[in-house]
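Following are the structures in question.
Just so you know, all these numbers are worked out from the coordinates, no wet-lab data involved. Please read these numbers as outputs of a predicted model, since none were measured by experiment. Cβ atoms are built from the backbone, for glycine too; each structure is taken alone.
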Structure I
Amino acid sequence: MAYSYDNQNIFARILRGDIPCSKVHETAHTLAFNDIRPQAPHHVLVIPKGAYVNADHFARDASDAEIVDFTRCIGEICQSLGITPGDGGAGYRLITNSGDDGVQEVPHYHVHILGGRVLGRMLAKG
């Protein structure tokens, strides 16, 4: 399946520097920044710098270096926020949405890191 990437989406514009962000971490392949509408005390968005629409697109088409960099970036951010259970933190949630049923709002792959409070159940039955 081929994905059509919209290079005018807000995250593409942030990556180009057209729109500012509150940067948390940046590597060769990944950018992380604070969400402008935080849903928890810690709410960081992590995006690959490559033009990937969603998780399955990234998993199938990203290079090994991009995948490793992205994954390690998430771990480094969680540790720096003090939310990793292995380091005494109380935990966190990772969320990514894909497509219409997943209610994806921005067509650029991204992961939300949420922590700093009890987040409740992920989904209600129904």
Structure II
Amino acid sequence: MSKQAIFTEKAPAAIGPYNQAILHQNTLFVSGQIPIDPATGELIEGDRVKETRQCLENIKNILAEAGFRIDHIVKSSIFLTSMGDFATVNEVYGSFFEGCTAPARETVAVSALPKGANVEISVIAMR
């Protein structure tokens, strides 16, 4: 099995022993993205709209680095530290897929996320 690690400076570097994404044949597996601004390395906090947008921008930049687009996403996973944020995150997430078919998805409440983040999103894309 051949696999290629994907890295872009337009998304935060991995904070552990993993890659931003792995490309295998025509499938891209993007690691969970938390709302870290890649320019500053700082976690965005206190505004679920900004936090969600940053997660999605990080994903968009990783996709682009691998030659993928938003409409290539077939599956996503959203992790929230509070299901009370579902409606806000859902609205921002939905705007990310305007003009294309939204992927299959689950949203799960978790007790904690890396670096104290409130939102984490991962995706699988195919071309």
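For the reader, a short list of remarks on this structure follows.
- Comparing mean count of other Cβ atoms within 10 Å over residues 30-37 across structures I, II, the highest figure comes from II.
- Test item: distance in nm of label points 7 Å out along Cα→Cβ at positions 38 and 54 calculated as 2.9, pick one of I, II: I
- When P(r) over Cα pairs in 10 Å bins from 0, in percent is computed across structures I, II, the figure 13, 48, 33, 5, 0 traces back to II.
- Origin of the derived value 1.8 (distance in nm of label points 7 Å out along Cα→Cβ at positions 86 and 110; candidates I, II): II
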